[in-house]
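Take a look at the structures listed below.
Derivation of every value follows stated rules applied to the coordinates shown; laboratory data play no part. None of these values were measured; they are calculated from a predicted model. Cβ atoms are built from the backbone, for glycine too; each structure is taken alone.
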Structure 1
């Protein structure tokens, strides 16, 4: 029965979500039709992706010609929980001419052309091939975009192949790196020793889970310097990946949640992340017969467990704690990571749902900052459905923000410590490279240098200035939801507008929103004018009160009820949750699409002739509440005691009668449940009496005649209260 009820609840919930999405999609489509006109013949906007979250839903309309997408030409339209279009982002290229959209070569031929152009040898661990109308060469062409990740060629490469002729138009490494590429980090064919006859092969690994269990590990959380409040030097140095007692003591014991168990073997693969061999060197997947992945830093397994823990923890935090649904858009929602990549070079990257960590200098996979920074690119990629932007270093700054947000939340460094502001505090800020900071002084746009890694510090710094006021939960959510409204052409200023709009759409307080406005403006961003007003409820009223209903028991006033329509007047409702009515009547309604005043119809209340007492509260903002002690007067009870009840008395008697304060029962021989009614039939006291407890306190009753009914007896007692 429980299974059936759960299934019904899931089906009902999914149905309601479909109805809500359909309504928001219609709003977005209407906005699009009103704002984009004069499309060429054969051109259209197809809604191919949408994403919903606490701030509403973003619909991505892709520009198509005869059903084929135009490369990097789309419009994102965001609809808030109040069903209003509050943000849009566009890379729509209206200049693209219509072309013949029938390819003359196959996808496989395009893949082979890419392999030849890149001189790929060894294993191809990922490939994505898609047909586009390409508008980046002056003359529109029909092309295949071929994206590949391979064993010996560092990077995530996109090859544009003419779908008519097979000619390669361009090749580009579209991976996103921890820091600028240096000669030592570059990887070319000449660097790799390939045995004769080794050609490209496509990996098609498919392993099914047998079970999931929790494992254990020793990790750096977040890094040995932060954990011990030290700076790089002494025993706290890389020393060619060797360990010592101090570095061992800087580890933290953690639980590895939901790792894979196949028979007697355990593997670092779970619902959000999995280890993979993506690039050279090949160090294995660390499959072992124990669920304990505890290593010291000199063992290669240490980095593997360290990365799994931090990826799983961060993605789980977003989905479970923040309530924002967000997983990889690749590999069935699971991000892949290679803890030992770049063939020893000192860099790390994200591309196509994959994270690669180099081993030069301090192993990148030992530093939480590097792990979360690279994951930050992934979060940016996934939340925009592949429309990540590096304009002004937006994604670099976002990755730095998420890394520093987590580290600050641990409360180890203070604002007076230089390390409080460090990004890559273990991997960088040492002889290997200087790292980055989140107290960067440059303003926007004058402080832009053209280097995405440098300029991203402007964005990370201002986000963390706001973080100091609103806290990690609220700021992480606003940044994620704001980025989710943007696209591949968004710069820092438009991202700032989106982050603040996400906070508005999620019902953040005026203090939080005004803080965003102040800090963004001080940093140089120009935001639309916005006057914030906090949520408030100003009135509760009643109307259309029905007559009393005796509930089918005319001699029992305890179940007498009536119904009424209750109106609640409010301003600036929170973006999520419910409006709840409590007190003499109860009711609840979702705030989605809610307008003021809202009328709860047919609320059931007790018919007792007293003032109607009600409280209205928004579930997502407990401070937004209103109490009305007199929203009208309830009808009096419509049940009356029978004639026999009034005239007949039990052998039990009461004394004194009339009574002032205490009424005593005489001749009580057992336990009785009694109820006291006034002559309107309204119950005023419930009590149990027995041989030892035979007094009734009546001092609080109004003067008049009262009836005492004994449960199980038709006879009643009568007394007068003076």
Structure 2
């Protein structure tokens, strides 16, 4: 299929059996909790799911209405969707209903109508008259909700998330006029000048007779009329309006107060109090204090992450999606991770930016000397409210906190499960691997990924926090008169962070993909380390041989790079996901090594296969990864945005040759994943009950079944419209 023949915009959903619905069960760990721990987890979960209402409005302009429509349809028929059909008028009604079920399930899982991983829009692929009939048979409210969202719900454009344009949208910029990257950059500089964190903000642009003006909407409970922040460098007026999502955040605070009442430690009480203060006033300084206090809650039985955390989906890389995670510690799996933590200083001392300085004092000029053993635990997610369910999490995201107070790593143990080879066709499941190797690849891949994610989080994100910079008082954290040598050039460094600069303000939209790529390279580099392999129980005598594990790890990295093309938009020349862009960059540097990796293409069967010479992993593959990892590290530590942009943009530019490979990748689509989670309920006797559901799209819908719509309403500060202000009672 030629490039021009590919449908633009969104993708039509696969049939129900084309979705991989998986259970994120935490029952065993939950049943081991004490009564008060269950209450603590329950109220944190309620706070997290309340926050989903904020997430919907961050995904797309229409996601909130679509979500409300799905809940209204389900509520109106008490889950008996067949009763909404007009079978005599539409013989295809049953097929359309199945598509609608599939669509509803993925909207609920992705928190909107764009895939959380890849940022590409999906549409139900059903006629509008079918939806109108279903809504009419449901309720007047369903008719009204459909009227609000049917056009964007069914349209394939905008097909992806990004700066507002004909083909992209971003709900972080919801105003009536499209905003440009340059305008966002100018506004963010003004926010920095006013000490206003951008994480919990959105920006609306208006055009008047006097020119452009902008409203920055800050999420917090406290409401305040718009006040001037000054003008941008271009002379546009910028105002701040506090109180977006006020009612939702108020309910979140109420749940956090109840969680605090059932907390077991002073650290938990303190960081929850700071979270409440942050959500109340919106000041990012309170959130950073909460994160600092959260780090002192060492090895909790119930772990939690809540707030405006990850900045992946903002095209500017600064505004953060609301997310809530509540998880329970897996003590056995955590033992291995603690062994890795104990070996971390030794592993870091062998990294190329440390090893370069043979007569160094400590870890050298480009690594923090103090590596305080961080928290690293395996946890079972009880609640994971986010547009993406990640396997590993490393927080806080603020380098100053990490350098001063450390960080936490967690592995979501119930997120990654090995496949049952009896139930699948390995050659179809591992579509980019030589068919004769597919079964071995799948049986080993799960274990390699576990190790790589552990290394990615602990050593990858645990390093690179010493940024050479000018301090606020004009001093420097390095010898500016005799700057250290750059291991890439053997010459003194020529760049550093100026006063007030951060990685985000310097690297902009590249920040996240550069850092994720760096952490991925660390994992791939260290998985060949005998000590790492020994910690996880692999050697030449183990059931899975160490050499086989290493081979699959590098083959998996190459496959990831090929698969990444699926989220690239050749029309707009944009990448839909930060991790995937990094995968492709890593593939490029490995393929530059002669004879290491090659691809074979079969246009007739529409397959592309990855071939890797396992005899060259150390001499070619690891060498390429090590060099690239050093580049990524030095760009980060010295703020060298010029070198980073030139090299990384070159590596991730998709040539015509790769566009043809992409066509074959798109012809072998992987199944969208959807994790179904349980819900906790507070019973009349004061006990907490965990309910779990079947692994089907219908199970996802049942999990969101509305039980009580008397929850209050919230007014949208941009449109004046109201919507239900809490989904706490929807379970």
Which of 1, 2 leads on distance in nm of label points 7 Å out along Cα→Cβ at positions 248 and 576, largest value:
1
Answer label among 1, 2 for the case where P(r) over Cα pairs in 20 Å bins from 0, in percent, calculated from the coordinates, equals 16, 52, 30, 2, 0:
2
For structures 1, 2, which has the highest computed value of relative contact order in percent (Cα under 8 Å, 6 or more apart)?
2
Answer label among 1, 2 for the case where distance in nm of label points 7 Å out along Cα→Cβ at positions 64 and 96, calculated from the coordinates, equals 2.9
2
Determine which structure produced the value -7500 for helix-only ellipticity at 222 nm (-39500 (n - 2.57) for each DSSP H run of 4 or more, over all residues; to 500), calculated from the coordinates; the candidates are 1, 2.
1
Among 1, 2, structure where distance in nm of label points 7 Å out along Cα→Cβ at positions 152 and 584 as derived comes to 8.4
1
On FRET efficiency 1/(1 + (r/R0)^6) of positions 136 and 376 (r between Cβ atoms, R0 = 41 Å, to 0.05), which of the structures labelled 1, 2 is highest?
1
